Structure I
Amino acid sequence: MYKIRRFNKLLTKLHDTDSININVFGINKSVKVICQGDNKFNDQGEYKDPGFELTQAELDCLNWLLENIRIEDYIDELVQYCNYTYEQYCDKQISAKEIKNEVDITHIAIIIRKEQDDYYPDIAFLGECTCDEDHGICIAFRNRQFKGISTQDWVL
């Protein structure tokens, strides 16, 4: 389908809101990495200033995603999600060939929490989605397994 080059360098240091280059639907693009887990708070429970350093657990999770996950492997699930969303308000349906024009990945969210139930993912691709311009799209993974596709509200 698409020729994908795996991320070939393990990240050893990265900061919240830093950008990295990834391959999405055969196109090399820059996406921001954001922390949505416990690390975004200081010891007093207040939000840290943007640009704080990611933890080793967050880096490990991100490196796993970059080494093992290709969005292209989830095209069928993305098409199904988009078509289901379209069915809610119009008759439009898309095909796998149209998905790269439908979904624009802009962020990777890392959601590592000490007390985390099975509802929330550990890591997710976030972006814009034509079928739901108000809520975007979230392609989520938990425990190194595909968790599902929903709106960005799932992790933001």
Structure II
Amino acid sequence: MGVAKRSDASLLNRAYGCFAFLGIVTLPFPLLDLLSKFVGDRNFESWGLLAELAGMLLAFPVLAGVLYATIYGIRQTVRFRHRPLVFLSAVSIICGGGFLLSIPYWDSPRNAVRDYLMALGFGLYMAANILIPAWWFIKGRRQYSAKAALRDQRDVGAS
């Protein structure tokens, strides 16, 4: 008795789900930044301790999930070479690498160009990781399964 092999469609669904997880996990950062700009210092300090406590409790599990989702998504991209997955992997590698390369410069004086590029990269990363998986689960999955069914019919007819 062996374990049933997963279908390509379920592996693709999981890969897109991993990239969607990456987008959803990064969504609170700009929302909290906007909230702090609109609210100002009123009553935002009282939430600070609670937010820090929740952040400390969730930091390691979320980091582990982000690493797993990134590695799994890129691994499935190499396996399937599905164009949207290739784009998502490239965005993850470029934006993630740019973020890691920017860490040594955080304490340096503010630079408008660097801040603009970081915001642009973060926005691209977040938008791609939310919108492309949303497209996959709404429309792309049906197109892929229809093409796979046609391909299977041709293979059965040819043999």
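Laboratory data are not the source of any read-out in this text; all were calculated from the coordinates shown. Predicted model, so just to flag it, every value in this text is computed and none were measured.
General remarks:
- Entry that produces 37 once percent of Cα pairs over 23 Å apart is calculated, selected from I, II: I
- Among I, II, structure where helix-only ellipticity at 222 nm (-39500 (n - 2.57) for each DSSP H run of 4 or more, over all residues; to 500) as derived comes to -5500: I
- Winner on relative contact order in percent (Cα under 8 Å, 6 or more apart) once structures I, II are ranked, highest first: II
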